[in-house]
Structure formats: structure tokens, C-alpha cells
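Participant: What follows is a set of structures to go through.
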Structure I
Amino acid sequence: MDLATLSTLNAERAARRATILVTDVASGAQRLVKAAEIPGDPLAEALDRQLRMAKSGMVESEGRQLFLTVQAPPPRVIVTGAVHISQAMAPMAKLLDLDLVIIDPRTAFATPERFPEVRLVTDWPDVALAALGLDAYTAFVALTHDPKIDDPGLEAALRSECFYIGALGSRKTHGRRIERLEAAGFDAAATARIHAPIGLDIGAVSPAEIALAILGEIVSTLRGPRRAPA
């Protein structure tokens, strides 16, 4: 790998953006494809498939054997709400290799005792998310039912390239949420990005079942065909 390619690869890694290094097995020739460049690349279908799986692999193109080395940032799930559902999500997310972060300024709820080995941020969401950053490998989940906590997080997520945005609540609750977001300047195309009611429709009732439905929808969105950035 030449110095320029290595420099670009490291810069993309630092910015939490995915890349794929395409290596011609026979000749050793290499080229780096950034995630944003995939749709216009001659290998777009193969590149997209490997990126969605987050796995490197061999492909054949026009009689050539090419090895695709995938560099994808570790996906994160940022949640507003140190609640029973997020408590259930924590061990499941760990098994799925999802980096879970809980934001909740209510320090009585956001405690290490309730969330062992989970990163807890007790700032208000606008402050916390400005520090954490939101990108195309981040899922944002709003679980508090408190507009003072959830809405600033949703607004930040809608302004970002988060691959998934979900919010807990009934259709009536979500309708009022949409009204508030529209008043804040978000149009219908933007608010349509929010998965609500949140999670896969598995008839979930308990906090653990709801957590499972949410994580299932997140994984499906992450590994399924990627949406174009808004």
C-alpha cells in the first residue's frame, strides 16, 4: 500500500467513515474506495454487499480475482433514557458487538449499578451528542417519553447521517412528536426517517421483548440495503 492510500485510509478511519481496499490478486494493484464513492464504482454491487456484511472477501470481476478489504467503523447505539428497556438492551447489544451509550441527565436512573459496564452520559442530550458526534454508523434511540430529553436528541439525529432513528411511543404520542419537530423546522421527509412505533412488529410486551424488537430493527437496517444519506 502506498503512502497516499495509507494516509487516506487512516483519515477515513479517524472520521468513522467506511472504506474498501480493492486488491488485484494477480498484479497486486490496489485502489481505495470511500463509502460515499461506492454507488458510482464499477464494483458497486459487490462493494455494497461486503460493506453491509462488514466482512472482507474475494470477488471476481471481468476474469480478475479481487480481494475486498473492508474497514467499517464499529456501529454504535446511542439511547436517551436510562429505563427498563435500555437495561434489557445493554447485554443484548454487547452480544451483537454494538457499542451502547446511554444518555440521561436524571442521575437517579443513570447509575453504574443499573447499567454495569455501559457508558453513561449524564449531560443533557444536546450537550452529550455534540461531544459524542453522530455519523452513518450510529443508531439513535429515544426511550424516555419526555420531550425535554428525547426531542433534542431526535433533532440532532435528524440533522445527521444516523443510519437508524427510532422513538418509543404510541401513534398518538408520535403524532404530537411530529408536530413539535415540524414546528422546529423539520419537514415530512426528515421526520419520515424516524421508526415509530419503534422496533420490529413481533408483538413485544415486556421491556426485554421491546429491546429485542428494537435491536432487531437496528440490525436489519444496518445489514440490509443502506439508505442514501438525507
Structure II
Amino acid sequence: MAEMIQLAAADGHRFDAWHVMPEGTPRGGLVLVMEIFGVNAHIRELADAFAAAGYEVLAPAMYDRAERGVDLGYTAETVVTGRALRDQIGWDAPMGDIAASAAWLAPRGKVGVVGYCYGGSIAWLSACRVPGIAAAVGYYGTAVIQFMGEQPKCPTLLHFGDKDASIPVLEVEKLKAIHPAVEVHRYDADHGFRSDRRANFDAAASRLADGRTLGFFARHLA
């Protein structure tokens, strides 16, 4: 079952969230955080995939704080649009949306966060700032480097591509040195390698990363 529901953050902000239930009893809950392109078809398909793996999934519409109903494709123009919306809402207010999403899922089990691109950075910050998160996974979150001085408070897994010019390998290695408890994996791939909508899609890296992600959540959300 999949549907759009509405939640409220502690500051009173109301936002949409795409909700997908698995068959049977959920193995846990996942807050799935979008790329800069909104809760689009790719994010909804990822929600379906995690639900097929047994998780109850919420994909909050993070940009509702600036503009509702954002659902972008993948072009140079939409990259500019997405980045502008990201910058408009900043990094602090979205933590309220993650907290509200996690709290909504929590009565039915442990809750993890997984995010891609922009969502990868949000996943990192959620691990550091949002109480009650049991595990977090981030795919190529550029701002993870910006916030590498913060400390995750739950088990955290990060995926990066060595060809990603926005996240230099030297910075990834610095992150690993600062946070030896964080599980960090590098791939011979570029930014956005998990999205089959993007030119940088890498099927082999995606399969490997997804296997690691599911194994990680199986360990920490059980």
C-alpha cells in the first residue's frame, strides 16, 4: 500500500510524506530522504524497493518548507532549481521534518534514515542531531564533508564515488580518519551512481551499495 500522508513538525510546519507499507509485519521503519529533485518517481521506486525488503517507508517532502509538490526531472535546469530550494530551507529546519517522520514510524519498531545526494547529507545530520534514530545510511552526500566535525549518535554507513568531483577522495579519507566507527565505502563511480535516471548510473556499484545498505539495516533495526 502506498499513499501520500501529511505530518506536522514540532514547529507547526505541515508537510507531505510518501508512505509505503510492506506486506506483513514491518522489519522496522525507514525515513527515505530525497535527492535535490523532490519526491519524484525515482524516490517512490526506492520506497517500493525498501518496502519489498520488509520496511515501512516514509519519504518526506523536504521542500514543502519552501514550495509544495516539488517533483523534478534530471536536467541542468532542475539541478539549479533543486539547489536553490535546498539553500532556501537550510540545514536546521529539515531536522524537524526528519524527527516528525521518525516519531510517526517509531511505535512500530526501530527507525533508520537513508538518503541520496541532498538526502545523503540529511541522513548524516540526522544521525548527529535527531534523537531516536537507530541507524543511518547516506549515499554521496556532498555536505557530509562540510559537517564532518559533527558526531553521529547511531551506527552510520556512507557511500561515496571516487569519480565524484563534488566530494574529493582526500576529504572522504579525512572523514574516515575522524570517524573510525563510521562505515565508509568508496566505489569506482560518480555522483548519483544509484539513480538509473542519471547519466552517472552505475549498476554494479548500485548493487554492491544496496546490498551493504540492506545488510546494515538488517543488523541495526532488528
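Participant: Can you spot which of I, II the value 62, 26, 16 was calculated from, given it is Cα extents along the principal axes in Å, for residues 39-134 alone?
Facilitator: Working: I: 62, 26, 16; II: 40, 29, 20.
This figure was derived from I.
Participant: Oh, and also: Determine which structure produced the value 0.55 for FRET efficiency 1/(1 + (r/R0)^6) of positions 103 and 175 (r between Cβ atoms, R0 = 25 Å, to 0.05), calculated from the coordinates; the candidates are I, II. It would help to have the intermediate numbers written out before the result.
Facilitator: Values: I: 0.55; II: 0.30.
Source structure: I.
Participant: Cα Rg over 2.2 N^0.38 Å computed as 1.12: which structure among I, II?
Facilitator: Working through the options, I get structure I.
Just so you know, all these numbers are worked out from the coordinates, no wet-lab data involved. These numbers come from a predicted model, not from an experiment. Cβ atoms are built from the backbone, for glycine too; each structure is taken alone.
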